[in-house]
Structure 1
Amino acid sequence: MAFTQQDAPWWTSTVVYQIYPRSFQDSDGDGIGDLRGVLQRVDHLAELGVGVVWFSPIFRSPQDDNGYDISDYQDVDPLFGTLADLDQVIAALHERGIKVVMDLVVNHTSDEHPWFVESRSSKDSPKRDWYWWRPAREGMPTGAPGAEPTNWGSFFSGPAWELDPITGEYYLHLFSRRQPDLNWENPEVRDAVFTMMRWWLDRGVDGFRMDVVNLLSKAVRPDGSLPDGIAHDGRLGDGSPHYTSGPRIHEFLAQMHREVFAGRPGAFLTVGEMPGVTVQDARLFTDPARAEVDMVFQFEHVGLDHGPGGKFDPRPLRLTELKASLGRWQAGLADVGWNSLYWDNHDQPRIVSRWGDDGAYRRESATMLATVLHLHRGTPYVYQGEELGMTNAQHLTAPEHYRDIETLRHLAEARAFRTEADLLAAYGAMGRDNARTPVQWDASAHAGFTTGQPWLPVNPNHVELNAAAQRADPRSVFHHYRRLIALRRDEPAVAHGDFTMLLPDDEAVYAFTRRLDDVELLVLGNFTGEEQLALVDPVWTDAQVLLGNYDEPVVETPVRLRPWEALVVRRTR
């Protein structure tokens, strides 16, 4: 089922802005962003023109994984404020026509959540089966190397099972050992989660971004055991085939939709973050007739520069591979479902440093990358600071500068076989802390983020690169984002038009068209610091320029593109 302009949901014509609260704005000088800080910046969001704000987790948490380890789903962590503060933020955003989406993390909880505290208290606990508890591997003594119930590895390094001394059994944690996985096979778990979700909708939120939601269903054997994965690294194996988009995932998500959203008045948004999801999977997940989720976050394109050793073994991006990947998703969801469009988020390095030029051509490459992304078919996501062209954190130059659990655990393991200089170069390019340095509001000390000592140091380039300076400059990255967001709202072909990839074999120029009825748009982006020729059809000569990132763009064929130039032109067929 493809959306038409007439029946398309509201979220096809809007843009979502992600707030990572810890790094957005601090109001009380403790160096950590908070909800009252968000209140100080709601007009920035309104001026930008976004229609939805998505909050990374603000729930009560021990902060082992910066809030993605939740100990109370129905309270705000004191780091960020109170439920009353959140009510004020929701009201302030709603007053400006901006909806609010919360981050839902229900593949796992914190080990301090009362559910898990009760579950681990005894093998006879009523909540024992709310989590994945298993004895040692048959024939092996508990606690011995390799005695874990399966050989699965954790996403955060090491085994995915932790021996609990209280009962002498192991619990499953696909992420940190302090993030035990919930057992969604248990209907009581599902009921508790759905009750919590309804509570948030009653409180005024407008939907959920659901963290690693396609990992909820594990491939349980009839005897209750879980299968081993193929081992590539010593005794640890890849368990992902047994929990990625598992056997009951569609059943669970359809039940969630029925129990939480169906029949409820209001216009909601549900987004599933889904590592390892395929185009064919996404067609099922996002088919409106199936009523599961509205769109998915997929990771194919942001893995293209990962080398044989993974994300911390980066390699240069090949533009043809990016076009093939994004083009495949555009084609795959053309007649059913919907795409999420993103470069940056709290888990990805800054795109202008990653695939652009964060030096001499920072403005040009940041605006080109934004233009190419936002003109695809799908809903664009802007991660805080992306609208300013914020760069990677080049000031994090020693192991003690890093805060991210993924980086620190990788460092602890990789030190045995890689040099510190090599590792620091990898973390400087790909580490998650790059996205988590505080937003650069002005040129003052700590960039206007806090009056205290920030939890993660502010990038020194905030003196030149900041929101105050860009607001005063009509050619800035900020104002280019404003124009892009307005274009999606005002030009129907951007939100609803068909997508056709052009020049698929060109390693320098990204080109495609969007067409709706008799209106056609041509989008061009030069992914290099050199002048390039775009060999497009002569019918585009003298077409109307809708948007560009250089003064006085020239539309002739072939189109001569300056370094990192972006161009959007329109013609009527």
Structure 2
Amino acid sequence: MKIALAQLNYHIGNFEANNQKIIQAIQTAKSAGADLVVFAELAIGGYPAKDLLRNLSYLTQCEQSIAAIADACQGIACIIGAPIRNQDGEGKALYNAALLLEDGNVSQTVKKSLLPDYDVFDEYRYFEPNKQVNCIPFRGKTIALTVCEDLWDDDGPNSYVGDIMLELAKENPDLIINIAASPFSYTHFESRKNVLSRNVIKANAPLIYVNQVGAHADIIFDGRSLAFNRKAEIIEELNAFDEDLQFVELEKDLTAERTITISTKSEIALIHDALILGLRDYFKKSGFKKAVLGLSGGLDSALVAALACEAIGAENVLSVLMPSIYSSDHSLKDALDLVKNTGCAHQIVPIKDIANAFETGLADTFAGKAPDTTEENIQARARGTILMAISNKFGNILLNTSNKSEAAVGYGTLYGDMAGSISVIGDVYKTQAYQLANYINRDQEIIPINTIVKPPSAELRPDQKDSDSLPPYDILDAILFQLIEMEKSASELVNLGFEEALVQRISKLLNNAEFKRFQAPPILRVSPKAFGSGRAMPLVAKYPF
């Protein structure tokens, strides 16, 4: 049996484009002599469709797509993920299902049993869990067909009651197929491989895993679909962050010795590739063409500018330099060097007179009050206003340039440098930003070296440095990683050896900045725990740590 793994980039709700792409893959697989082509979880309609799953028109179009794709399955079958209506008379309105389509019909339906509701997942909001599991027959073979989370029943803190594969293994399947929509994080691939290989061992059967690829605002799918032989060795790996179509032979390849070397890109290289895909798909799928950002001469804005130029083309990126009376000459030069190195367009809009106009207009109101962060924030908000004015006038979409370290501790100005349509590096710590800049410069200097090596500064007051307000970034980021990604309490960090007073201070800053992050733009997710939908914290609370 020849099986095609079809790893495609879907556009949520774009049924015409998605159907065309799926049917083209079926035709290509059929021409190559495949008996079966496997697509990802919820390929019909796209994932995550969120509350579109409550829309009658959306569901009707899903059903029409299933029919159209089934019609294309003549002389070849396909397995594809789709939302289907719950006809049982009780429970949620939908099932998350894997459908076997052949000869123009839906011949088998397998419903997802384990519905994740942690991190970015919220499937219990829409779907009813399946309560009975069985293998399905196909061309004389027994297939244990599962949907994503159904294989993750023993994964640490998110464990479920019951083991789907142990139940399916009782039927001695010839093959496991898992269709998935598994988001990217820079730590997730190893976990994914381990979970899949454990299930191969449980069932003593080879496994095909087909994942989505592509980005939907904050959530990025890396693809990297896999095929395992019966010894839990990987014998096929599809592209990372790109569409791919590959073939395996059940009787030959899936019982063969391991013959490939798994890609071993560095963590920073994977983050880079994820951000490029996330930014490119955000523009393409939203119908946007051009971007604008504020370019200060500092690391973060240079990083975002370089990523944007790579993702959507330098000809579509406008960098705006907005020097103040506190901006150093070298910052302006560094920004102009970045413009030269990338080839993007630029404008210089000084903010001295604009900031002075605000301060003059507020002179009576602020009479008797000494200057403080208010005046600093006026500068940041003047820049935000300029950038949004350019966005409105020319249609360029504003890119936010804040990093995760700043967002965590509230080191940003609402309606100023926190403005933007999408946060490009909001899930990248400052220490990672330095690594990412060096990675971008791996072949030639794109980001000026001086931008990388100089002490970071917001340049909102004379001789200002980030270190005036924050601990060194290597220490800050280590604490934040434990608080955010590892979800540890302040007391646990102290037990790990971190200084108690510093931990308490950083923990307080993190908690107090929640209201700012609530108003921030969506963030391209690359870590195991990003700000946004995957980290739900109350805005008003007395935190116990």
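Structure summary
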{"quantity": "Volume of the Cα convex hull per residue in Å³, for residues 318-365 alone - structure with the largest value, from 1, 2", "calculated": "1"}
{"quantity": "Per mean count of other Cβ atoms within 10 Å over residues 142-149, the highest-valued of structures 1, 2", "calculated": "2"}
{"quantity": "For 6.5 (distance in nm of label points 7 Å out along Cα→Cβ at positions 86 and 350, calculated) the corresponding structure among 1, 2", "calculated": "2"}
{"quantity": "Answer label among 1, 2 for the case where helix-only ellipticity at 222 nm (-39500 (n - 2.57) for each DSSP H run of 4 or more, over all residues; to 500), calculated from the coordinates, equals -11000", "calculated": "2"}
{"quantity": "Test item: P(r) over Cα pairs in 20 Å bins from 0, in percent calculated as 20, 55, 23, 1, pick one of 1, 2", "calculated": "1"}
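Every read-out reported here was derived from the displayed coordinates using simple, explicitly stated rules and does not represent laboratory data. Because the structure is a prediction, the values reported are computed rather than measured. Cβ atoms are built from the backbone, for glycine too; each structure is taken alone.
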